[in-house]
1. Name the one structure among P, Q that mean count of other Cβ atoms within 10 Å over residues 32-39 of 22.1 was derived from.
2. If FRET efficiency 1/(1 + (r/R0)^6) of positions 200 and 224 (r between Cβ atoms, R0 = 35 Å, to 0.05) computes to 0.50, which of P, Q did it come from?
3. Of structures P, Q, which gives 19.1 when Kirkwood radius over Cα pairs in Å, for residues 72-239 alone is computed from the coordinates?
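Please treat every number below as a calculation from the coordinates, not as lab data. If you're wondering where the values come from, they're calculated on a predicted model, not measured in any experiment. Cβ atoms are built from the backbone, for glycine too; each structure is taken alone.
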Structure P
Amino acid sequence: MKRILLYSPDVWGHPSVYCRVIADALATMPCQLVVAMGFIDKIGLNEFPDIRPLSTRAGMRLIDTRTFSRTGKPHLTAEELVELQFKFSTDTTLFIEADKSKTEFFRIAAGEAPHLRGRNLGIFAKTPEWYPGEDFFTGQPRSLLAPTIRTTLGNVKRAIINRRESARYFYEKIIIQSGVLDEILVKDERLANWRGPPVYWMPEISRPSAFAESSDESVEFLRRRSEVEYFLASNQHREPVLYFGDAAYYKGYDLFLEFVAATPSTCAIHAGRSYDAQQRSYFRYDVEGLRAQ
């Protein structure tokens, strides 16, 4: 029976949904599943309703990556990852957020760390700068040519001298040519069509399958539903506008708030995490003032 490992050094946000959905998809397959996730002291399993049911599911193990870390950190080194793979006799490993293991992939390619065991696949998000050459946050095309000669020369210099820091070098040389991973899963179908194997498109995952809810999940659902119903009743003459996902600049969170503030006939519902200090620095509008308004 095959043994499959899902490795996610972080648990907040989409990684927990990805792990749940993939675990659900494999639930009826003849395999043993290990889900290794990076929990932290202040936030335990009970904070993640998508993941909590996996802790008692037959045929699988849910473990804390810190138990395999020499430093107690949720992000594992290449050596620790190999130990994890050997511990569970892993046949296939899926890196849920492969971008976050970039440093370890460089070490493996350079021969500074052991190669991974079995077959290894990675889900990458930060691929726009590889092809078609777009800025990851803004989506604007990246080009050597710039409005000024000085900036253009700087771009050319970085492309030549700092070639090893480019996205193309990382994916083509480090991951593919060095054989660090066997497959690259990307969220942009243009990239998969352009590059071809071992690059494959992975459709976006939105929610877990329809498994029976636990009692805790039912309580959480009823609480959230009550909050939404109360809010809608308080704004019954306004049209609700939904923002889904993290409050991020590249998703236009500040534009969303600006639109609602400028349109009195609407009210706003945000399903997702709030912004952090870094995202706040990117916003063009005063999100604090708009939220208060």
Structure Q
Amino acid sequence: MKKLVAIMFVAITAITLASCGSSYKVDGKFTAFEVSVHSNNAAMVTWVDVTIKDGKVESYYIDARQGKIVDGAQVWNEKTKKELKEDYGMAGKSAIGKEWYEQAETLEAYFLEKGPEKVTTNADGYIDNVTGVSVKDGGYTKLAKEALENAKKGVTTAFEVSVHSKNAAMITWVNVTVKSGKVTAYYIDARQGKIVDGAQVWNEKTKKELKEDYGMAGESAIGKEWYEQAETLEAFFLSDGPDKVTTNEGKYIDNVTGVSVKDGGYTTLAKAALKKVGK
């Protein structure tokens, strides 16, 4: 009887362990980002990457890119806050004499050791429980949590910033979903903004969320809105792959029925997202 109970216990334990396997089914780099406006009224994008290896969190990466308004137009900084290193100029103003990139690296290590949910802030939003970090939590813990959720869902993201025709900032991104080792979906979108009284103002809705309000159909040679063409291109990516898209001399997509827009970085971003998960 004791032997039977022992066997049953081992079997139940094995089933339990199998059902409680890693939440991360896909290895790779997973990203969460958000756009904002920083202190000089120009656009900014902040992001956190989480790298999963063998079903476990291997590392975090925090960074941000800022810009400035020059002659009424957004100009993105060539280097990110991390790439600027000492040139960012935080050390002299910091209560602990540390540059932004140094504090970001310390926070990344804390995330890895204890998890982003363990970070606390004071009433003014400054991180107050991580030795070597005195900056405000500029969305870092929230984005780290979102990146982890993306990793659980197998959704990887590649994005790029630019300036659109109205001289304001724009961000374009492509999500790729991977399940059971296969790519199951692509998602293309972009968010634009405008310059109001010399300051960047981000549109509340993305180009996809705007649907007919984006107003492309009336100007399109095929009478299709941007979101409709984006969805058609997503389907082509899934069936044929982004590497099969071709463009004419003007960079307009010319081999996907139902798509007449310029390739605004969509194929490049799709390939970059795939690369993040080894595809």
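1. Values: P: 22.1; Q: 16.4.
The read-out comes from structure P.
2. On the way: P: 0.50; Q: 0.75.
Going label by label, the one that fits is P.
3. Derived from Q, not from the others.
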